Structure I
Amino acid sequence: MFKKIFFLALLSAIIAPTGQILAASSTMLEQAGLVSIKIAPADQALISSPTTLGKTGLISINFDDGLLSTYSLAAPLMAKYGFKGTAYVYPKPQNEKTPEFMSWDNVVALQNSFGWEIGSHGYTHEDLTTMSLNAAKQDIDRSRNDLINHGLKVQSFASPYGAYNDDIVNYVTKNFNSHRTAWNLPNAWPINNYYLKARPVLPTTPVSQVTAWVNEAKANKQWLILYFHALTEGTATEEEDDYNINDFKAILEHIKNAGLPVMTNSAALDSWGSGKNIVANGSFENGTLPNADFWLRSDASGVNVAAGNLGVYPTPARSVVINGAPTQKSISTVEIPINPAKKYRLKSFYRVSNYLAGDSTVWVSEFNANYQYLGGQWLGGLNYNFLGPRYFDYKPGSNAAYAEIFFLTHENAKMKFEIDGVELREF
């Protein structure tokens, strides 16, 4: 029933004399004068690489604040196990040369010598939600710029004290690939990059508790992020918020014996799929506004590729904006060559705001080698306010040779639907 309703409503469909419903091809839309397009690149080869996120259990080890023991104790010990961590640093102590914190040379060496990821933790480590939004943005920008100016590859952000609000997360999406919270939970697939959960390992947290979390992550194929602040060779205390190094070693040993991969936060996020993104211009950065190369708008009203830094990291300059209306509105890719023997994952960033009614949908139309329409697949939709990426698994039909991906709002939808960062990769 849903498919029938969907086909009858699909703006890009045409009715053949026999009553057969055919999806409009890019050629049809171009001839109709709705948009000019370029032919997609011929090289659609996938580059094989391991895929982890969502398929197996996964561990990430984080150290917050940039304390000296991250470099002097944690990194050398983790290196013996072949593990790399993510350090969330706030640069004020580095600039003030505070003794119990890493120096700039330490932070740089943590990245360049140990292979760790360095993320931003604000500049002052103040609660960002207690500041004005402009002050919070300045604090975030100062931290990010300071780290980058020291040669650090900053992609991820963790809110100080785990405190954030919608405005802060929205700003983070334009400047970082992820935002880590302090929720004491594992991450179950599919995850939201901008609300990553993490379990704190406190001075009083027994090794047995942490190993139980690791076992749970393995059994349930979860992504477990553990975060620490400091290590000590002595007795851990709540005042110092540290953790005994022998207990830490026992945790590393258990992770190794469990056979779980240990990855930095950004490496874990990038493991959701393998190979090359086969969506041309998935960031909408190329083309003459309000159009984008390799994309087709259903009409010139209510569907626009917009500038104004509305998109998502790392190319936030442009995004698609679809305003819900009495009629259906959509934007779609041109034809994408696919292999029916393969499985794919679709990742896209969405910002649904001002939601009052209706639905948005992600739909894939499929065609055979002669570009005859075969049908389609509904991947999912959003009927509430939302911020962040969503991931959809896609298995082509047996005769599918090409696919077109549609993002649309249905008739009488009342919402603002923004899309960016569209990727289709093998998994």
Structure II
Amino acid sequence: MKLAYEAYDKSGKVIYDTVDATGKHEAADTLSRKGLFVTRIHRDESESPKNSASRRTKSRKTKRIRHMAIFARQLYVLISSGTRIVEALKALELQTTDSEWRAVIADIRQQVEDGNTLSEATASHPQYFDLISQKLIAAGESTGKLPVMLDRVALLAHKQIQVRRTITGALVYPTLLIFVSITVLTLMLLFVLPRFVDMFETLQVPLPPTTQMLLDLSEFLTSYWWLLLLIMFVSGTGFKIWLGSVAGKRTIDKAVLKLPYLGRVMRSFATARIARLMGIMLDSHMPLLDVLRLIRETTSNICYVALVARSEELVTQGETISAAFSETDLISPSVCQMVRSGEQSGQVAPLMTNVAELMDEENEVVIRSLASILEPVILILLGLLVGFVTLSMFIPLFDLTGGPPRASQ
């Protein structure tokens, strides 16, 4: 059958195409032999990753991750208590209120009843179960430790949700303040300032440069608001198309990591994710090369995709992971040293898990501190902006009332 895929070649170019294979594993092996770094594979060509990604909103994705996390945790509890997997799936199906998610569970249950494994059934719903969760479930089935693996799948999903909540929760208030600031300024320019024009013309008061600048800006917005909207639409569309290109994605991915202060935070989040995935999958006795391949296929930033690909090459040649990590500034020297110590002691998995937990705690503190700094800064800027506009409008009136008195006749 034909499988649609998204992959990167050695030059970093994004490739969207199809491949003939009997399954996702065979397709991934075929593409890897061709030198392609696969990020996504989908069964339905009409629902290729390129098209589905454009329609999937972040809130919907978070909702799906939450469904999967609850599913894995509840299934873990039921199976651990001795419930047969089909009966456990039936119980989860009956208690689910979301119709779409209930249909997914029903399909998984039906496939398991037909003789498929749980990993094969979940693989038919990649919008809910990513490659890593599929591999962990498959590892649990092959080793007889399915409940343990389900618990780890739930842990990964909860951590992913927690990171999203940390970032979005910290940015909600600053984003609201910025929106209010832009709205207030726009309303003043469009509706308040034009009322002063006739008054200034009647009084024939000499206008300061700042007042004249604001009046000119207000007149331009009032007369050519449609042109401004057109420019914003064209610019936004062009920027979105550019982001979808290889050059645009590479530029943005590199620029984000080089931002002052924020770049360090983004590198820390990416490093924590890689460390957690390595720790959990290595602790599940998955081969190191398979672990690196899965991390590469589920990593979005091109810089880290190249880093993990380089790690695969060095591990294939007999080198260590720490050797690849130490070649770049994407991984901090302290993390490289921890990985090196874990390799020497044979305790890479637990050490990487501890590194991820430590970095997550630090990242949460940093994000909250950054948000607490941004809030007063935005409020101060908003106050200065409104004060500037207000003073610019009233200074001519102050000059008029404070001018020299007229001579008496």
Structure III
Amino acid sequence: MDPLEDHPLHIRPISPAPVSPDFPSLSLERVLTVFAENDPSELPVSPTSAAAYITAQARLLKIGTAYLSSPLSRAQVLALDAALELPSAAPGLAVRVRLDDTGPDPDNAPVSVSRIRLIEWLSPRGPLPRLIRILRAHAKAGIWNHVVFPPDAGSDPDPALLRFAIGNPNIVHSWQLATPAAARFPGPEAAFKSLTEKHARLPFLTGRPFWRALPGPAHLLLYLDTYGSVRVRRWWVRQQPRGVVSLGENMQRHFARPAAAPESLSAARLDDICQLVEAGGSVSTRWMRHNLTRAFLVVYATELDQVVAVSSLKHPRREYITALSEQTGLDLSDYLERGYTSVRPEYRGMGIATQLLAALTARADGRPIFSLISEDNRATQTIARRNNTRKVTSFFSTRAGKQMGVWMPEAQAAHLRRKTP
């Protein structure tokens, strides 16, 4: 008997229409939609059987991408991915998965050569740190994470996860607000803009993400299979002039020395920088404007009429250095402090912070540099290590209420001076 006959899964090829001549070229190849007619709430066959069926149908119809509509568990996704590794002609796949804290370890994700291109995460439920670990692991594997938030009348759905999604588009690549009658993949434009500005605490970037210009996951899947998630995530649709640009390609870097030349940093630009640093939420803003107007060097990047990244070398206040030296036992009296590093959410994961920090170090005129990084801020620690910077000591900061590390360039750390009793 033909294994494709009387199978619990069914297929429906669809042909996405071209989006716009302004968009990157897209093959008019069809997408194979695979669904379970009798029980749409779960996969009615084993992942191995589903992988074999999808691959056979894709070969038969000469279709390179498939969309499996039956919701899966994370364990089923791993099994499906393993089954798809074997046939070289397996299609690029989009699947729907329940996002909860059950099943495999959060860091267990499909391998980096996975044929799974896109996951629609459904009904998020569970401790936020665990959900973030799940999403981060899949993003690291090169998979596009699309989170579907269930409707919640009168308030934002799961504000903590929504805030994380808006602030980390390098991990949650796209999202939507589900409604009972939802017909479009992205969701209402007004709701998207309102929630993004509310939770990112930044002006809306001119234009919109590329994925929001697409009618649904079938279109997105084709682009992901053709260009990959890294390139597609950076695409941004401009209105004036109309077209698609790649974020980060046309950035301009600016260097200002406010302490020596106050006019090098205008009041309007200082406002933009302070807003970006404050939106990052990782540092105290009490002395921010004071420190920036007296900084040794400020570097910031602009694109699409916005400040998209910033960092600085500050002249620390004498009282601050005295207190810090007493807590750490280090003589930091002649040091510049590197800080106020912040990157717009849309630009995270591109290595921009690493580039800015390297530029600062190269322009320090031989002055020693230190920076404070909280022990729970792994992302900033990673950036510091990439800049040949290492932790020299740690202490409990009563002001921050947590353990902090003192970091310095490796060459300077070798000549570190201890505070004289």
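So if we calculate distance in nm of label points 7 Å out along Cα→Cβ at positions 211 and 339 for every structure here (I, II, III), which label has the highest result? Write out the running numbers ahead of the final one.
Numbers: I: 4.3; II: 6.4; III: 3.5.
Max of distance in nm of label points 7 Å out along Cα→Cβ at positions 211 and 339: II.
Assign the value 1.00, calculated as FRET efficiency 1/(1 + (r/R0)^6) of positions 163 and 371 (r between Cβ atoms, R0 = 30 Å, to 0.05), to the correct structure from I, II, III. Could the numbers behind the result be given before it?
On the way: I: 0.05; II: 1.00; III: 0.70.
Label of the originating structure: II.
The maximum of distance in nm of label points 7 Å out along Cα→Cβ at positions 243 and 299 over structures I, II, III, that is, the highest value, falls on I. Structures I, II, III were shown, and helix-only ellipticity at 222 nm (-39500 (n - 2.57) for each DSSP H run of 4 or more, over all residues; to 500) at -25000 was computed from II.
No lab work stands behind these numbers, since they all come straight from the coordinates. Note that the structure is a prediction, hence the values are computed from the model and not measured. Cβ atoms are built from the backbone, for glycine too; each structure is taken alone.
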